Each structure stands twice: as C-alpha cells, then as structure tokens.
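**Q** These are the structures in question, set out in turn.
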Structure I
Amino acid sequence: MTPILTQDDILAENLLRRGVSYLSGSAPDAPVLDDVALIAGLASSANARVRHGLAAWMLARPEAHPAALQASAALEPSALAQLRFLYSAAVRLQALFADDLKPLCSAWVRLPDYFRAVLIPDALDDDPVRALAGLAAQCATQGSALVDWEGTWRHIATVVIRRLDKERLWAGR
C-alpha cells in the first residue's frame, strides 16, 4: 500500500531535492514541483515550520530568488503576506549572517529586497539588525504579537548555517 502524502510532505521532499534539509521527512514518491510552485506551496502552508522552509531555502540557495517574485503575482493575500515577510526576513538574515553563509552556499547571490517598499518604512535605514527588528515588529502587528518573530527568524538562520556546515564537513570540503 502506497502511503498517502500530504502537501507538506511534498513540499519537504522538494526542498530536500534542492539540497535544503531544513524540514524532516522523506517522500521520494512526491511529485516534482518547479520553484514557483514550491514557493507558493510553502507560503500557503498551514504549518508555520513548513512556511519557514521558504526563508531557509532562500538562505541556503539564494540563487532561487527570482521564483519568489514570480510566485508573489499569483498568491492569495494571506499567503502573499507570508511570502513577503519570510522572504524579507531572509534578505535581512542574509546580510546579518553573510560571513557565515558565503563560504557555505554553493552559489552566493545577494537576495534582492523585492518587498521593501511594501513592508519596511522608508525611514528605516539599511542596518540589518534594526531592519530585522522593524520587520519583526511589523509582522507582530499583522499576525500574532505573542510570537518572537525576530528570534524565530534568527533561529532559522542558525539551523541553516549549522546544517550547511555539517554538509560541508561530510563532503570533505
């Protein structure tokens, strides 16, 4: 009997296929999703950890960033808000953790700040620490104020860096 795959199983497997082992589980029989469909699925997931896979993917494989802009054109408002916050958090996290991420990423590309005009007030300078804090405060006003968004996003970066470093060591690089 073939196991029934959930949408989250399919998303996790497609991240794994892209070399992002942020989510656990394996579903080798999952259909292959293109980058835009994967971003749309991650942003639309009811599971917060699965949604966070979007930021993890952008940190680990920043060269996939064009799909974020493409996916934003077709998302429902709640999923679009998730995409904007998570992608924008990844932009700021990448700037904060660039020294750690650069040697670990297979292709280092600076993430374009696609959604800054929508999410970050113009008065906020480009300091990534303050920008991340401002983004977290904005997210708290539009979502759950009880969540430590900045801490959650920093944790995503820490997990990605730790995992990429382990993979580098395992590969003997």
Structure II
Amino acid sequence: MSRIEIIEKLNDFLDKHMPFTEECHVLYLLVEIRKVLDRENNKKYPILRFYCNWSVHTDKDSTKEMEIIMNDIYQGIKKQITCGITSEKTKIIGFMYMEDLQTDVIGFLQEYQLPVLIIEKNNWLEFIKLLVRILADQPINNPCSDIKQFAFLLAADRCVRGRIDFNHNIDKYSYYTFGNVY
C-alpha cells in the first residue's frame, strides 16, 4: 500500500469516526500514522512516533526523546518534593494532558492535509481518555537514569492516574503518583 493510499484511508477514517468512541479507533489511527512516518522516514514527530509504538507494546523501553522528557518530569517532581513547590506547572502536568503529543498530532495532520477535528477540545479529551485506557499498565521501563518505571494506571473515565517509580529515593519517597480529572 502506498503512502497516498494510507493517507486516503486515514482521511476517510477521520471523517467517519470523529469523535472516537472506542479504543480500536485510537489504535487504528496510531498504527496508520506510524506506517506513514515509516514509509516517509519522517523524523519530525518523535513524541507521536513514541506513542504509536507505546500503544501496541505491553511494556516499552524509552527513546532518546522520551528520556529528555522523563528527565524533565523527574527534575520537576524532585523540586516539588524537596522544596515543596507546587504552584508552578510541572512537566508531568503537560505530559498527563499529552500537550507534546497534541503538538505532534497537529503538525502531522497539517503536513499530510488530513482533517484536524481530533484536536478540538472535546474530541481531544475523548482521544486522551481512550489512549490512557490503552496505555494503562503498559509501563515505560527505565525512561531515564533516575526513573525505573513510568506507568499510567486504570482510572475512571475522564481521569488520568499514573505512577513513577524512582531508581533511588527522593528524600523518603521511592515513587510518585499523579492524577487529575479533565
């Protein structure tokens, strides 16, 4: 199948299935996006590529791009724990809301002239909800030198929960949990 045929399939799929209502919709989108990225040898969307891979693996080793993000997340958590700073927005909040993923998705859809309805607020929230269900209990192993494992956990609809296990304690903490409702 050619790149053009995959793009046409994606275009039809996005027109027919927005907003997504099932996990299989999210998986299909990510698998087809990965096909396009691979066929084009497109390296512009490393976070999107990472999520495409993560969604189809029961556990995942980190990539260089994710190592940078996870290190930023770790540094923010460490600052929060050791200094008690909770007012500033940390990288974990952006990761939880998948802001970097959204940026890559927008770029990909625009580059390949696909409908961008998925990024509208309610559509994006449904996408996140379904993606988090897929990723729940599919941990990222050793995403950076300070984190042993990063995992989303099963949660109620429109909730994001997760756990980050450290390779060594921060003060007395061996792990950090996060969560939010959207």
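Quick note: the coordinates plus some simple rules give every number you see, no bench work behind them. Note that the structure is a prediction, hence the values are computed from the model and not measured. Cβ atoms are built from the backbone, for glycine too; each structure is taken alone.
**Q** Compute distance in nm of label points 7 Å out along Cα→Cβ at positions 30 and 126 for each of I, II and report the one that scores greatest. Each step should come with its number before you reach the end.
**A** Numbers: I: 3.6; II: 1.8.
Ranking I, II on distance in nm of label points 7 Å out along Cα→Cβ at positions 30 and 126, first place is I.
**Q** With Kirkwood radius over Cα pairs in Å derived from the coordinates and found to be 17.1, which of I, II does the value describe? Let's see the in-between values first.
**A** Working: I: 16.4; II: 17.1.
Derived from the structure labelled II.
**Q** I've got another one for you. When distance in nm of label points 7 Å out along Cα→Cβ at positions 38 and 158 is calculated for each of the structures I, II, which structure yields the highest value?
**A** Across I, II, distance in nm of label points 7 Å out along Cα→Cβ at positions 38 and 158 peaks for II.
**Q** Can you say which of I, II returns 17, 38, 32, 12, 2 when P(r) over Cα pairs in 10 Å bins from 0, in percent, for residues 70-141 alone is computed?
**A** The correct label is II.
**Q** Identify the structure, out of I, II, from whose coordinates helix-only ellipticity at 222 nm (-39500 (n - 2.57) for each DSSP H run of 4 or more, over all residues; to 500) was calculated to give -17000.
**A** Answer by label: II.
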